[in-house]
Structure P
Amino acid sequence: MTTDRLDIEKLKIYNTYGGDIDGICRNNRPTEKAVFGDNLDSIWTLISNKLQDIELISKRQTSYEYTKRTLIDLYEKSDAETYKLFVDKIPFYNDFQKVKDILETIKSWTTNETDTVWAGYDNGKEFLIDLNADIEKINFCDFETLDKLNMEFAPTSTYQEISLSNGWADEYIKLAEQFDKLYERIKSQKTTDNKKEWWRFW
């Protein structure tokens with residue numbers, strides 16, 4: 001059993017003691033301690049720190065770079081199911097991933113030869129450089145990029161001009177409608193102080 005990574009079993013034990021490491025030490029249950037191996041202190045601290053990071057991200061009190069580092073580090077130190085439990089606590093995370101999917105669809109319709117002149121790009125390759133940069137930032141919940149995309153999805157703006165020039169205008173309209181709904185939902189979410197033990201997973 002791997003004891004240096006975050007997993008469901010560790011989170012369940014953390015939950016049981018309300019995040020209080022003294023509790024598990026007082027109870028001194030060998031089966032629980034065995035889950036952490038020799039890494040009880042470091043893993044317990046990692047869980048606590050990541051939960052604090054997730055709370056700050058949820059309140060939009062972190063920079064893009066901080067959010068990116070946090071999520072990458074969490075991904076590298078967790079299994080897939082555990083990672084999902086953490087990011088599901090970020091109220092806007094899943095909607096950002098849906099926006100990313102919309103951008104990925106536009107990317108799939110674009111090649112280096114795509115006509116982008118009316119959108120202000122010399123060629124499709126130049127457009128794809130910007131699009132890929134936006135996809136990465138949206139993946140890590142960058143609100144500044146989200147606002148930029150709101151301009152790009154506006155009528156007669158970048159994406160619509162490209163769709164009209166390349167024969168996928170009808171498909172684009174559906175994507176634009178999806179984006180508008182996601183944008184409004186993300187922007188309308190209120191950041192409030194979380195109640196005590198908001199972090200509990202079950």
Structure Q
Amino acid sequence: MAGSCCETKEFDGMSAGFKRALIAVIIINAAMFVVEMLAGAAAQSQALKADALDFFADAATYGLSLWVIGKPPSWRANAALIKAGSLFVMGAAILVLALYRAIFVAQPVPELMGGIALLALAANVISVLILMRWRDGDANVRSVWLCSRNDAIGNIAVFVSAGVVWMTQSHWPDIIVALGMAGLFLSSAFQILTQARGELRQQQA
């Protein structure tokens with residue numbers, strides 16, 4: 001793996017264990033997308049909907065990551081670019097939706113919001129633990145880790161915001177968390193984009 005002091009080649013995903021891990025987290029993320037999107041609509045929570053979109057994007061990008069394992073380095077780097085682009089789009093979409101909610105106020109249901117956030121957090125902690133040993137590698141592998149990390153951070157934030165919504169009876173904590181998640185997605189997209197472009201330049205040199 002890339003973390004070894006004796007190894008210069010980045011881990012490229014060519015491991016049966018990594019492939020099994022990807023399949024497991026694809027199933028987890030696809031299931032949680034459905035659960036959180038339905039709950040977000042019921043609770044009128046923009047933060048839950050934002051997190052549901054993150055689950056959907058992760059399931060799709062993990063599938064792409066699995067497909068390009070074993071392909072030439074340029075394929076894997078281009079797959080990472082696609083994932084970076086999807087994170088940029090998702091971050092922008094969450095930003096727009098949060099701003100819309102800031103204008104057209106709808107009070108979230110904090111109890112449902114918090115309960116689903118706890119369920120999503122459990123799912124994400126499991127995914128993070130499954131992928132922990134493969135958190136370093138090429139852009140394709142690293143994008144998988146960043147997406148999982150984002151999910152766990154996002155769910156903690158949604159749970160905290162549910163408590164603040166309940167205490168303040170205000171929709172603003174929900175909006176602020178959604179904005180923060182948008183920023184996290186955009187930051188991760190930039191990191192993946194930078195690494196993938198560097199790998200493509202190395203291939204072209």
Structure R
Amino acid sequence: MIGIVDYGRGNLRSVEKAFEKLGFSAKIMESPEKLTDTAGVILPGVGAFADAMDALAKGGWLDPLKQYVQSGKPFLGICLGMQLLFEIGEEHGEHAGLGFLKGRVVKFPPGLKIPHMGWNTLNVVRPNRICDNIPNHSYFYFVHSYFAQPADRDCIAGTSDYGLEFPALVGKDNVWGAQFHPEKSSPWGLVMLDNFGKWVKNQ
């Protein structure tokens with residue numbers, strides 16, 4: 001089963017429905033104790049970095065999520081959920097993230113309309129299982145005002161452009177993150193979620 005972390009920040013039902021449409025068992029998890037029942041985890045998210053980390057902490061998610069990642073099972077962060085994978089977020093001051101990937105999350109520079117909202121292409125910079133059967137430069141749906149600056153550029157699997165080139169897909173070992181919303185990015189977003197589901201099923 002694929003677990004979708006419910007910490008009050010994210011389009012949970014739309015992610016769940018996308019997996020159901022693809023034929024995968026997915027369930028919204030309201031408590032970290034249920035992580036043990038899952039073979040893969042989705043960390044969604046919308047809103048502010050600090051608020052999301054505070055909600056994860058108050059819900060008791062922090063240590064269980066770290067232990068889950070250490071188990072080696074597939075883990076995918078979506079939008080703000082991707083940003084939380086990094087060490088530091090600079091929204092309204094510096095705030096600690098989950099630290100699964102090294103780097104920080106910074107604001108788009110002045111002069112750009114923010115949030116960056118709408119359809120943009122994904123430039124796949126290294127082959128990966130998440131992008132199987134997805135043509136390069138396919139369109140995905142973005143809504144964000146901040147972007148990741150990984151300390152290790154080897155974790156960047158795909159980029160997009162909005163006044164500058166920014167990481168749109170990151171991944172290292174079992175931890176992956178998409179800055180865009182695959183659940184809102186038909187048809188290629190569904191292919192990406194299908195790839196994740198197959199990874200979970202076949203591990």
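Where a number appears in this text, it was derived from the coordinates with a stated rule and is not lab data. The model shown is predicted, which means the values in this text are computed figures rather than measured ones.
Starting from the value -20500: which structure in P, Q, R was helix-only ellipticity at 222 nm (-39500 (n - 2.57) for each DSSP H run of 4 or more, over all residues; to 500) calculated from?
Checking each candidate, the match is P.
Given a value of -0.22, -1.30, -1.47 for log10 I(q)/I(0) by the Debye sum over Cα atoms at q = 0.08, 0.18, 0.19 Å⁻¹, point me to the structure among P, Q, R it was derived from. Considering all the candidates, the number was obtained from R. Figure out for me which of the structures P, Q, R the number 1.25 belongs to, where Cα Rg over 2.2 N^0.38 Å, for residues 59-178 alone was derived from the coordinates. Answer for the origin of the read-out: Q.
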